[in-house]
Structure 1
Amino acid sequence: MSIDGITVSAELANTPERQQKGLSGRVDLLADQGMLFELGEPQNTEVWMFGVQIPLDVVWIRDGRVLRVDTLNPCVSDIESECQRTPSPGEIDTILEAGAGVFAHVQPGTRVDR
């Protein structure tokens, strides 16, 4: 995946189990690594940082364009319900997660290349 000149090698979260787990349990992530969630039909969704130990950039994508980038910090609670959920900015078809700061400069409307 490449956005605004930055390329990330993204693992594909291609099952419901992998999508639910996401990057939880990881203690580090290289600047050129991430995880890709292809959702199929555009939909409203959300992400949460339960079990994630590193801050992440979450890139919300629809039709090959960035809708928004959120930088999220880990949830320090061991209780899932205490972890904040971050909703998508409308209907999206793809989520790209990478280390915090990797895509923080990317503006809405930027093209996403695969």
Structure 2
Amino acid sequence: MAPQGRGMLLHCENVWAATYAVGDDNGWDFDVDTWPNGKTFRAGDVLVFNYGPGEHDVNSVNQQGYDTCTVSSGAKTYETGSDRIKLVKGKNYFICSFPGHCTNGMKIAINAL
């Protein structure tokens, strides 16, 4: 009787995260709130927020912070002018905390699959 070999089946899947420049050529600026429309985002995708340091910032907030344009304690703030943020599965909310910026459309809400 011939010996039986042991086989192993590996399932490999190449999943590449996409990188998106928020606001495209306009960058992270006013009226960017509609920028995500029509795009499909996945967990692990990277958003790049380009802006002039000292002119804006990026704050990762919850839905209440997004809706009210407020940053609560514990929110992560980015200020480099070229911030790279990896999306987590589910809702991701970002606002600029400079006075009047969020209320003038400098905020985005993204649902990552």
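Listing for the model above:
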read-out	value
Identity of the structure behind 2.8 (criterion: distance in nm of label points 7 Å out along Cα→Cβ at positions 19 and 99, calculated), options 1, 2	1
Comparison of 1, 2 - label where relative contact order in percent (Cα under 8 Å, 6 or more apart) is highest	1
Structure from which 19.4, 81 was derived, Rg and Dmax of the Cα atoms in Å, options 1, 2	2
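Read-outs throughout are calculated quantities, based only on the coordinates presented, and are distinct from any laboratory measurement. Every value quoted in this text rests on a predicted model; they were computed, and no experiment measured them. Cβ atoms are built from the backbone, for glycine too; each structure is taken alone.
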